[in-house]
Structure I
């Protein structure tokens, strides 16, 4: 168990303070050792495990990760590893609070709280072009750097339908956005306006 103690101590130190480890003595129904015990349990407490179920489990497997809720409402991601034929069970718990908080902050920053005022959007043809291109790429699950010629034609056609090529230097801007030459944009526009349609 001394080697196990060093390994677990290293894992807990690496992810401190977010990881707790608990060694259950399944045979004697007691907690044998704790590392960074943020769940407020103590050595010698009952394990609250069903010994027969643990012994009957697949003893060479890592069980999890699965989610549990602590007494204070925190959610933890857990893995459990049977040791010595199921006599012991090592549980490693990762407190998800820090990740959930980070996700919440990112979502608040990433999600606009209000619609852009029309007065600000009206003359922003750069933004309108960017949005058309991004919406098309998302709808078609394509990245703008991986578009083929036919896909670029469809985007250019949509931009043209919205009248966005009437703006000065708009072809230059679209060429930069789609990473093609300005002459390629003009050729595409000529083809689109000549045919009157783009095959989907």
Structure II
């Protein structure tokens, strides 16, 4: 009698171990499939989609250089990518969050959009692309106070290619801190290399 109870307990124990092994294998297989499905469904956003998805209301660039880098990135996307109308409109809305109120008041959205479309069409019809941009280092930012407001200036360069020729354009950007202490672009001007070296 004792041996039959002992035999039954051993059988139950062995069956529990086998069930635990089967359950463990099942869980491992299911988790691997979930990981594979999530890897397969990971979507890579285009540059335009990344720019549109940015939350600039809550995650605004903190320095003039960071603002300018984002602006240059946006310009490069607009001029080099083939964008749908809605994407261009949404990117321009994002870009306009980088601008000072004075700039925005002087450049209403509809006029800004029309001008941008014409520039992009001209660029693309002439086979021009922006091959790169460069923003001066943080140490090159010039800051000053005037009339109780904080200003900064910084230079960026855009290298463009048309057919086999390359051209480099230098632009000096003017920034002003707004009431929320955020650096906004007031405007810019083209500067030549000689003028840049004397500043």
Using distance in nm of label points 7 Å out along Cα→Cβ at positions 53 and 173 for the comparison, can you identify which of I, II gives the largest number? I
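Given that distance in nm of label points 7 Å out along Cα→Cβ at positions 29 and 69, derived from a single structure, equals 4.8, which label among I, II identifies that structure? All intermediate terms of the calculation are to be shown ahead of the outcome.
On the way: I: 2.6; II: 4.8.
Only one of I, II returns 4.8 for distance in nm of label points 7 Å out along Cα→Cβ at positions 29 and 69, namely II.
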In terms of Cα Rg over 2.2 N^0.38 Å, for residues 21-84 alone, which of structures I, II is highest? II
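Rank structures I, II by relative contact order in percent (Cα under 8 Å, 6 or more apart) and report only the one at the top, that is, the highest.
Working: I: 13; II: 18.
Between I, II, the highest calculated value is found for II.
Matching task: -13500 is the computed value of helix-only ellipticity at 222 nm (-39500 (n - 2.57) for each DSSP H run of 4 or more, over all residues; to 500). Pick the structure from I, II.
Numbers: I: -13500; II: -17000.
The read-out was computed on structure I.
Quick note: the coordinates plus some simple rules give every number you see, no bench work behind them. Note that this is a predicted model, so its numbers are computed, not measured. Cβ atoms are built from the backbone, for glycine too; each structure is taken alone.
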